[in-house]
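Following this line, the structures themselves.
What follows is calculated from the coordinates using simple rules that are stated; it is not laboratory data. Source: prediction; values computed, not measured. Cβ atoms are built from the backbone, for glycine too; each structure is taken alone.
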Structure I
Amino acid sequence: MNRHFATAERERCDVLVVGGGIFGACAAHEAASRGLDVVLVERNDFAGATTANSYKIAHGGIRYLQHGDVTRVRESSGERSALLRTVPHLVSPLPILIPTYGHGMKGKAVLRTGFKIYEWLTADRNRGIGDPDRHIPPARSLSRTETLERFPHLPPDGLTGGVVFCDGQMYSTPRIALAYLQSAAAAGATVLNYAEVTGLDVEEGCVQAVRVHDRLADRRLTLRPSLVLNAAGPWAGELLDAGLGLELGPERPVFSRDVGLVTRKRLPGALGLACPTVTRDAEALVDRGGRHLFLLPWRDYTLVGVWHGPWDGSPERVSVGPEELEGYVAEANEAYPGLDLHTSDVATVNTGLILYGASEESADEHHFGHDSLLIDHGPRHGVEGLVTLVGVRSTMARGMAEKAIDLVLEKLGRPPNPSRTAHRPVWGGDFDRFESLVARVAAAAPGDGPFREDVARQIAHNHGSRFADVTEIAREDPRLATPYPGTAVLPAQVVHAVRSEMAVTLDDVLQRRTDLGTAEPPSEPALAAIARDIAREADWDEGRMRAELSSARDFFTDRGAIRDFGVHSTEGAA
């Protein structure tokens, strides 16, 4: 995958996808896999906003059972299964414990009954998933003693035990989006980052042209797609407002600022924990006493979240203040005191914007936006050649992309072409058993011995069956086969990101192509080494390298991850 801007300048393409987050990436992949000529443009880097800041859960829809919404239960479970089938290196089952109290609505019997119904509704959830380690098992009960052994600081009064269920967890949300984009490019799509749409030209009620600014070369071009798919997420409304005066709906939709914390405190085992909160679920037909705050193991960290609240500011200005962070930490400690969390333990604050709703009766009663927006602006606004897709959850991106491209094919007058993306592995997903893949990666190390376990495992996660794209670079230059100090990431991965994954900046590499900065910053020596490797590959001069280092430090400061910057341990580095 390379940045071939000249290819986009051809006279016409079938569909121009605007937005390189998970929904745009899935749409480009869906369209290209069904034979359409596709160009995707993203004004910054791919997956750089909400996609990168999600809570990394592939939701199976169990919450919708409380709402009596069987359709959404089935859709969510189906899309989680599709991810486990087609992106198996980046999505895996995660067991989560829900503690039970008393013998009423919060008791074990009610919860087990709910999961029995859910398992009956989703009996096909493991169909086509060849690796049994990727299967979603039935829920299981734990006794009070077993529950306290795993989480000894749960409130003991009335505790009867717990129920363990599995959902899906994403290893890296930007890498998932990138896998879809790589698959789209392999199918013939042209994908461009740092390419900003500056205007839509409409004549006689139809989009005739799209003006694009190549921000890297500082040049402008005009594209003439047959149809524009606006998948710009929180920025979708801005694109419609620019010169068209259109809106996303009869009432401008509300976006929620979702907040999740990446913390250095570790849970005692492999189980996640769902802690009840005081925030009611206004839509629940079966109310078990409020929403849950989730504490989930992720890599070497614990994810804590998610907090929701309406955001009416600019998407560029979404942030979390120090007082808010202190409040979130206090709530986490109240939910599970055993974590003993302090603000200094927070490595990163992830914030993104998703569609949302709030009860008019109480600020403590919230509901999520359930339905993604898929708008045909022909019948809605009298503007043909324009469709908007704004998604709700990253889990649903593939399925919503399928629906969007069904509409695109219809509007282009093309014959129906069934989607195959729910079953066909994406870039890196073509393997049988993940643990066998890890062993193959370890054995591909240059020299006499295998890669370290942590090195082989993260390469297997990030690159899947395409791991040789990295290991061959390491074989060509053994210097690139030694991980950066204090990390499990190879310089070969950084070189590959620049050569073949359209990484343009230091931030692109740290935040969206590797594990180097997705949780907290690398040490100062490691950061300098990473910048030097990129500079050598991308031909940066000294001034550009200093600017990139400054930008990376500013980024980590903004995300609340700067506290220990430059003093991270390098023990255990190869």
Structure II
Amino acid sequence: MTIKYCSWATGSDTTGNGSKTLPYKTIDKASTGLTGGDEVRVEKSPDPTALTGTVGFILNSTTVTGSGTLFTTELVIGDFILAPDGQYYEVITLVSNTSATLLKKYPSATISGYSSKKLGVTDTGAAASSTTNIQIVSSSGTSSAFLYISGGWNLSTEMQTGQTYFRQMHGTFNNRYGYGLYLSFKGYTNISRLHFLRYNYGIYYNASNNNTCTSPTCNSNSSYGIYYASSNNNTCTSPTCNSNSYGTGIYHNASSNNTCTSPTCNSNNYGIYYYASSNNNTCTSPTCNSNSCGIYYYSSSNNNTCTSPTCNSNSYGIYLAGSSNNFFYGTLSTMDNSNAAIYSNSFYNYINKASLAESTKVVSGFTNYNGGYLYINDMNGQSYIYTDNGIIVTQNATAGGTGREWKFSPTNPIRNSVYPLCLPMARFAVASSGQVTITAYFKKSGTGVAGALRCRYGQIAWSDAAQDIVSNCPDDTSRNPVTLQFTPTEAGVVEVEALAWYVSSTTNTVIVDDITISQS
């Protein structure tokens, strides 16, 4: 195993040799020629220093108020201070010794009297342009052994006693230039205790697969905290990607099969963004607060799995645009999202359980007639199906039945008899002979809607006419049994559907309950 040391502050890529006494300056130089099982050790940044006095932070505010503080003496703009939620936030204005302004809104609970600290950083100077590579990983590991690159090393003692926070400071303060750490066509690297602040991109993976990154902090970058471009099978654990000015905490562009655990992505434009066929990704316990959008899926489908996300104080908590067959497990928790908890305009997406505190829970952007559905299995004990121009929900029996009932609400004349709300009520096996009888009870709130039972033709052969078998609900507001019958001529499995459609009212509903099935 080869170990190389680097120190931005004291090292040299010209005269250094990678030893602890003559370290290289950059990760690029230190990692050149290494392979799996080798290691790059990066010098630690100064330890955080305590601020005088105490500090108050306000939920969804950029204002920081001190008591007995010396902001103008102990801080400069571009410094990062510790907040009660355990994260560091950038200061961009020093109003006085007791008043400062953060780059982005503080996304956590209001608190005063907090003993804060100033983050110790390693300044990399001003990057020349937005695409300047500051640190580069120049080698890969192997499938049997990672190339390890880690920060926080005390070069004198060869002990890992801290963290390494790289920061870009430009003479034009708002210029956040460069790629903090750049990996292109690299694989099997293991990165830890390395953090990147105030760049254009914090960490950039380009066509880089099978990499691991642990607990990176990528805050206050211009575009992205962590960016995956055509990069697959990567794992990131406990990343913090906050206050990335105009962009995204964690961004996937045509990148699939990546796993992210416990990310914190607050106060960005987008918390987490899956873009352009970024499929089969897994995200566990993300926190995405105070963004424009918490988690955004765009043209990214097929079992993107998200478990127990928390998305508060965004415009939208979850946004599903042209993205289907995505699954949310655990409990999706949202509150104070200004437009809605969820937006969906895609075919089929599934939420296991939702705790949505907003009055506007779901905005359906489905294109008319496209048959899109958003399924929520459990929201306050009920199951919901949101689709274009209609909602179907379970509820405790209200219409005279027992147990649970389904309520159909066509909300637009588009949902007429040609395009009714449709719900499969049961799938059941039948023998090859004997009349099948299906009965369900229907109750309409008014005569402005209609309902029916239907078995679609072509599931199995039957002796009845070669067409769908439909039985309509009577045109009144009583609770009526609706019976459908057919005689199969082959054994198989049959599905029966309940339908509801607009006649003259967009506020009338149809309740369906107590289905029974028998075969003579």
Structure III
Amino acid sequence: MTFGYDLFNDKRFANNHQSGSDYRILGTTSIITGSGTAQQIFPQFLGDGTTIIQWNPIPLSSRGSNFRTHSAFFNDAARLSDRLTLNLGVRWDKNDGQDQEGKTVITSNAWSPRLGLIYDPTGRGDWTVTASVARYVTAVLQSIADASSAGGNPENRQYVYRGPDINPPGAASFVPSDVAIRQLFEWYNANGGSNLPLNGNPTIPGVSTQIGDLSSPHTWEYATGVSRTVGARASVRADFIYRNYHDFYIDRNAPGQRAQDAEGRFYDLTLVGNEDELLKRRYAGLTTQGTYRINPRVDVGGTYTVSRNWGNVGTLEGETVANGPVRFDYRYAEYKDASWNFPEGDLPTDQRHRARLWINVRPMRDLTLSVLQMMESGVPYGAANSSGVDPRPYVTNPGYLVPPPGTVTSYYFTARDAFRTEGQIRTDFAANYARRLPGAGRLELFGQLQILNLFNQSQLCACGGTIFGTGGGGNAGGVNTQRIDTAVRTPVTTATLAPFNPFTTTPVQGVNWDLGPNFGRAVSRFAYTTPQSVRVSFGVRF
């Protein structure tokens, strides 16, 4: 039996200043004169309402967050007979989190039971059958639980510049940036500064967005497998696993739900919480593997996985490459429809087939030569646009103070998985040399030569990277569909395309939407298989 206690504390202390002065100027445009080394850039600030002064003060400094997770666990492994071993475990996690303002925003707890068994049908150890079921609970993400904190987070207040035109069209000469900025702020300070009329409602942290009933996401996992050893030379194994994900992070609001700031203004209230029915993500995979030692100098092996990852939480909705989980935006639900806003299908991480074959040869005691053959299928993507439609003309405002900002509604014009990248076929070679120095104890000299993509194969797989694996390539083998151009033209972005009612009309390609001119093409070199690369390492082990 094993039991114990864990304490994990995720801390953050950050005053998120947006600039050195907390001010930004959103100018009318920029004026470029000259060329080459004589080129100059001048800002244009016009008093016709096209220049905005933005102030991002932090009225409440961060006190530092404390997102603690208290955990107690117990595990018992029992050998019930010569053929059957049972493993039973349970874990309890208690969240106790304060954001950077010092507010307690989460106090949830969760149980994680785990049950597994190992069965030897013959009692000789050459066959093994396994099965398990487990519930895994994550810690609450810092960036999610801190979303309602005023501590360390900037307000956003905007003012319209109504002063004299600075660098207007047709001016005989232009004043440089430092002079233009000084003139703009002379007008701003002389006319009331931050007491000027606001350009729309400000953004006040901790007011319009608040933490609701927030808990930890979790996953149920079911697995079974069988393995077989054949003498002392060969072994084979097959494992099946199924995962179902629950309690995704989500933003919600509803007509009539209000928040009020200290200056008396009202806002539509957004609550951060979890969602378990609307959002779905599942994974199922079968992995097979085998090894065979031909003789003491040569062994071969391979793995093959066939799998599927599907649901409606992908890179446009609830997850990004840079941040991982983000809050699914389900605000203004009356302006959306699941069939085109977050349809179900194969997700961008769905790599259906993945195989590795290898051979190791030891021509001499200190040298090992290895060849690895990689084969894997492509991953899906669809024709979608994160600001694809403007649903406001087709919806009667059900009671929001401010209707949604229009062109921020994602729309899938095709199935989520309508397209796939090319698969990858790549051969790698490695030579490893290691020699123990006589009379030097455990001191060992070693050297390694690796040739990645030995035959310089190239596929549009979105899986390239440097030889050190950064960006998901190299030996990392990662795939990122953001390396493929997926731009889609819509009525929001292209005036020649006709608007349509997203609730009643099926848009027609070429009339209501179209693929971008480079759709499906490479964005960068990382869209292609990592090119032939050589790396060498050597040193001393002790």
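Upon calculation of distance in nm of label points 7 Å out along Cα→Cβ at positions 78 and 462 from the atomic coordinates, which of the structures I, II, III produces 4.8?
For distance in nm of label points 7 Å out along Cα→Cβ at positions 78 and 462, the value 4.8 is produced by structure III.
When P(r) over Cα pairs in 10 Å bins from 0, in percent is calculated, the result is 3, 12, 17, 22, 22, 12, 7, 3, 1, 0; to which of the structures I, II, III does this value belong?
The value was obtained from structure III.
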